[in-house]
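In the part that follows, the structures are each spelled out as structure tokens.
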Structure P
Amino acid sequence: MLIDTLLRSGLILVLIYLAWVDLRTFLLPNKVTYPLIALGLFFNTFTPYAFCDPQVAWLGALIGYFALYLINRIYRQFRRQDGL
């Protein structure tokens, strides 16, 4: 139980940090977001401390990435600049 509480507390602190950075700069640093994606997929796939099923985690990562990619491509098609 202690490990589960520590993991969740750490995740909450990192998300608060990301919200603060996003509020100030309107950008999320890749140095923080990419490792979080990898760690989330790792923990949901290989540890008993998973927040959801591994299939749901991988599907969510893929759908989330491609949804944002598609929005950016459509915006770029019409405005000739990146939208995200």
Structure Q
Amino acid sequence: LAHTLSAFVHYCFQESEGGIVFADIQGSSGRLSSNAMGIIIFDMMTHTPAGDSGVGDHGPKGIEKWCDQHDCNVFCKMLELGVGDD
């Protein structure tokens, strides 16, 4: 699950042209609306260039920290995310 969420964050970052990074993603097993079991994701924070998306938005410093710490995984590579700019 961690690799999937990491690739999701990378995808959102790339598609927003650096405008948002999701952080502090938490999840729990639970029953989905389809009645199937799955992972329910909640309590996300975001980092944005303006730093004004809410509590925990560390602005450009939060984005930069994510960029420095993110290691592309198999899902990032399958989606061809960040090729050449990671």
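Read-outs throughout are calculated quantities, based only on the coordinates presented, and are distinct from any laboratory measurement. In this text the structure is predicted, and so the values were computed from the model without any measurement.
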With helix-only ellipticity at 222 nm (-39500 (n - 2.57) for each DSSP H run of 4 or more, over all residues; to 500) derived from the coordinates and found to be -10000, which of P, Q does the value describe? Q
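Which one of P, Q has Rg and Dmax of the Cα atoms in Å, as calculated from the coordinates, equal to 15.6, 51? Walk me through the numbers before you get to the answer.
Numbers: P: 15.6, 51; Q: 13.9, 41.
Source structure: P.
Figure out for me which of the structures P, Q the number 26 belongs to, where relative contact order in percent (Cα under 8 Å, 6 or more apart) was derived from the coordinates. Mind dumping the intermediate values first?
Numbers: P: 13; Q: 26.
It traces back to Q.
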